[in-house]
Every structure is written in C-alpha cells, then in structure tokens.
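These are the structures in question, set out in turn.
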Structure I
Amino acid sequence: MLILHYTLINTLLVMKTNDFLTVNLKGKTVVFTGGTDGMGKDAVKKLAKMGAVIMLLGRDKEKTLGVVSELNRIAKRPNAHYIPCNLASQQSIRAAAATILKKCPRIDLLINCAGANFGQRKVTTEGYEMTWAINHLAPFLLSNLLLDRLKESSPSRIVNLSSATEKSGHIRLNNLQLTKGWSTFKSYTQAKLAMNMVTRKMSEEIIGSGVTVNALNPGFIKTNILREIRGWEMLVGVPYMFLCASKPEIGANRILRVALSDEYNNVSGKFVYEDTIRDPNPEAFDKELVDKVWDISKKQTGL
C-alpha cells in the first residue's frame, strides 16, 4: 500500500512538472537554432505538436528543410519555416534576423540551442576563433537583433543553451581568441562562461521590458557536439557520451521547461542547471569583468 501511495505521488508530481508540454502555442512564434539534431530536434517536434509557428535556422539547407517538412506533418499545417543561417558568419546571422523580422510580426520565444566544438583552432571569415564565434557571439548577436521584436511581443523569453563545463571556464581578456594555448576544452568553456555573463548582463539591461533571458545547462545529453573533435578527446569523449549521456528527450524537456513553464515567469538572468537554479562560474559575478566582456562582444558584433 505504501509503495502504491509513493508511486501515485510520483506520478502526480511528474504530471504536474511536465504540464508545460501541453501548453497551447497556437499563434505563438518560436525562433530556434540547433533544431536539426538531438535534443534540439526533439524540442522543436514538441513545439510543433503544441501548435507553434517555428522559424528554424540552419546552415544545411537540405537537412533543415527535411526537419521543416517533418514538423509540418506533425502540426498538420505549414507552421515551420526554414531560415538559412550559418552561425559562423555574422553577415549570415544579420540576413537571417532581417528575414525573421520581415516574416514575423511577433516573436514569443528565442531559443539559442546551437553549439559547436572543434578538434583544432579555426577562424571565421570575420577573424574570430570559431568556438567563441558560434557558441558566444552568434547567440549574442541574434538575441540583440531580435530584441525589439521580443519586447513588442512581451511577455517573451530567450533561452541560451550553456554547459556545466562553464564552471571550468576562464575569461582571458588578453587572449580571448586563444592564439596561444588553444585547446578544445579551453575554447568551449570560455565561450560558455561568456554566454552566462552576457545572459546576466542582458537581463539587467532589459529589466521591466517583459522579456526574460536565462542560460540553461540541459545536462549531459547525447548530441552531435563532439563530431568535430579529434585525438584523445574523441577516443575518450565519444564512448563516454555513448555510455553515460542521457537521451535527447530529457534535454528537450529541460529546454521547454525554461521556455514555457510558469515556474520561470518573471525569472531572468539565471543559470538553470538541469532542473534547478544554481550559481554559475564566480567570474560571472565579477561586474567589471562582465562589463568588459559585454563591451567586447558588442564591438566584435558591430552593435
């Protein structure tokens, strides 16, 4: 009897916890990056079931159009749209934002889910280290370009996908581009820390606007983020992910919780670690350092 009672309580808690998955999003518009694979794809499929209009950004036209077709079959209406965008190119991001603003009279959610890791140091056409550009500058630029429309559509939310590894990150003001001492780990953790910093800073800049912005570590989820790494990191990281990472649906649900749940009404500038709010890397509380990263980010993106 006690076991039955315990099971019933847990079932009710799960039902209550996941009630955001039944939200009616008809008439709501979601801008989504990183939605063609893994937890991002799971998340946009759930959004399609809820009736959202989805602007899906993607670099690979054929792949993204395939997902768009799948989403429209799920929704049984043409709610999903392909927006060409290469997050390694600020010119491409600006073009994508212009297209979105032209097509969308309102934006209710912006979910910056895309991320990347590399096995060697690469540089974008604008001259920025690739990991920094895709994981930090790209969501920073896209969020700012769409911010006025998000304000006009308030209450609205921005969700930035961060990582537990940001705790090991360090901002190297004199070597942000890691021209010396580059490594996969250093570049990724620094970029994710910077994302957490500007998430907190943006929340202060837009307070009272009706827009909230939070960073989320979705947990250790099976993704394709390690596809570019090489050497010992590949030999260790890929099997470890295969054996230990959680299924994409768990990450998708965590994304949608922060994006849709009433738990996060008026919650902004936080670092959500899986299902709870935690403090990020201590450097994210260093106001002087955060302000410098904010100003550098604005300069590097031409804002």
Structure II
Amino acid sequence: MSSNKKKLGGRFIMVKNQELLIDRDLMQDLQKEFSINEYEVKLWTALLSRGVSTAGELSDIGNVPRSRAYDVLETLAKKGFVIKKVGKPLKFVAIAPSNVIERLKRQVVKESESSINKLEGLKKSKVIKELNLLHTQGVETINPSEVSLAITGQKNILDHLSEQIMSAKSSVNLFTSSTGLIKKSEELKKALKVAKQNNVKVRIAAPINKSCEDAVASLSKYAEVKDSKDFNARFSVIDGKAITYMVLDNDQVHPKNDIGIHSNSPYFAKAMDKMFTQNFKGMKTAKAALK
C-alpha cells in the first residue's frame, strides 16, 4: 500500500487523510442492508471515521458535492444514523453502528404498529361494512361449485390457507410434503392457534423424517400430526366443503411458480375429506415415526 494511503480496517481506505474510499461491493451491501443511497453511505461512513465533523469536512472526506452534503446529513439525522450538534458551525456526531441498528429496529416496530392500528381501524369503518355487504349479497347468486380460484406463488397460497383455516367452523384436514410441513409450521402458526381456540379439529398428514422434527413439535400444539410415509400429496379440506390443492411438487418448483387451485365444491371436498379420514386412521403418529 502506498504511503499516501491508510487502511482503516475492513474495506475502508483513507487517501492522504482527506478522502475515504469504500470497496464497491461493500458500498452496495451497505445501500441494500440499510436502505440508504450512495451519498448517504459516503457521508455516514465519513462521519464514522471522524466521530464529529461539519458538513463541509464530511463533503471532502466522502467525496460528496457540498451543495448536497447538508441535506443528506439532515436526512441521515431524521433516519437515526447521526446526531446534530447545535452550535456554530453546526456539526454532526457519529452514532455507534450497533446503536443505529437498535434505533432502526424501534422505528420499524413503531411504523408496523401504526400500520396495524390503521388496518384494525379500517375493519370497523363504514367503507368495509359496505364492501362486505356487497360481497355477501353478490355471492348469494353464485353456484358454490362454480367458485374456483387459481393462486400463484407459495406466499399467496399460504396466505390463502391461513385465511381458510381461521374461518373454519369444524374441521381442517391438511395433507402436505415434508418440506411443506416445515413451511406450514412457520407460516400457519397464528391461523392454527385461532383454529384451536375456536375448537376446530385440525389433522395434518405428511411424510415424517428427522428434518421436520421441530415442525412436528410446533404443529402438535394445535393439530394431530401423522406420518403418511412415502405418500406425497398437497391439499387442504376445510369443513368438508372447500378444497385447495397444489398441482406441483414443491420440492421441484420455485416458490414463486407454485400453483394452488381452490374450489368451493362440496361434492369434491366431501369426497376428498372422506378419503383423507380413512387413510389418516391407519397412519402412524408423527412422534412414533420419529423414534
């Protein structure tokens, strides 16, 4: 390394003690992980290297136009990355990166709570009441066997299953793969908890192996879980009236390309529900399969 360059640690280099150079990959990582732009990264890291500094000094160190430096630092202050030190000249104080993380976490929690409260409030609004009325009056004229949906993407399928489970009145029967069992233990926990509170009988069948041991333990709090051995299928039957089935093997398809078909056909759903029940009786419990 030439005498006019000084490595500050990691992928940061100070040139002639005036300009801070950042590895390109690191620059991109910081932008992505902290959701900040290039100028914000440059000024933040420049301030971290100094501790306390003015906008002008940080402009030189971070190689950011002076006309932009102050506004960018103001934005960083609002986001919780730096602190303004009142006085003449106005200076900015660096915050330890670990403390920045904690500040950002509190901000995310606050924003999430605000969004949740808005959505909860929307449930009771006049607009939603009118939309629900429109929906219920509209579907009364539709033959249930004609109501079918094609759902694309694993996330959308799981969201749909979650809604179905939470609206169940008496029974939920799920048949899934080992991989699907693990995913459902993570994504459907809240819905299954609601089903249990509503005294809904939940039964889950899947090929059980050591990889899904934790999933079995988690799901067993809300459902009866059994081993389908090497039989692989992916479908759910709700109250013996509605069925959702997946047409692809989730071990061989990208989550975004997964496809689920939902049908409100009581005839089809009842037949699948009966088949599930007959097979479920002869299955070994998941806990026994893991021994």
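Here, each number is a calculation from the coordinates, and none is a lab measurement. None of the values given here were measured: they were computed from a predicted structure. Cβ atoms are built from the backbone, for glycine too; each structure is taken alone.
For which of I, II does percent of Cα pairs over 17 Å apart, for residues 111-166 alone, calculated from the coordinates, equal 46? Could the numbers behind the result be given before it?
Numbers: I: 46; II: 64.
Label of the source structure: I.
Thinking of I, II, which structure, once FRET efficiency 1/(1 + (r/R0)^6) of positions 47 and 119 (r between Cβ atoms, R0 = 30 Å, to 0.05) is computed, gives back 0.40?
Details: I: 0.40; II: 0.20.
Comparing all candidates, it corresponds to I.
Consider the structures I, II: one of them gives 19 for relative contact order in percent (Cα under 8 Å, 6 or more apart) as calculated from the coordinates. Say which.
Values: I: 19; II: 13.
Source structure for this number: I.
When Rg and Dmax of the Cα atoms in Å is calculated, the result is 28.0, 82; to which of the structures I, II does this value belong?
II
Given a value of 19.1 for mean count of other Cβ atoms within 10 Å over residues 87-94, calculated from one of I, II, which structure does it belong to?
Details: I: 19.1; II: 14.2.
Going through each structure in turn, the value belongs to I.
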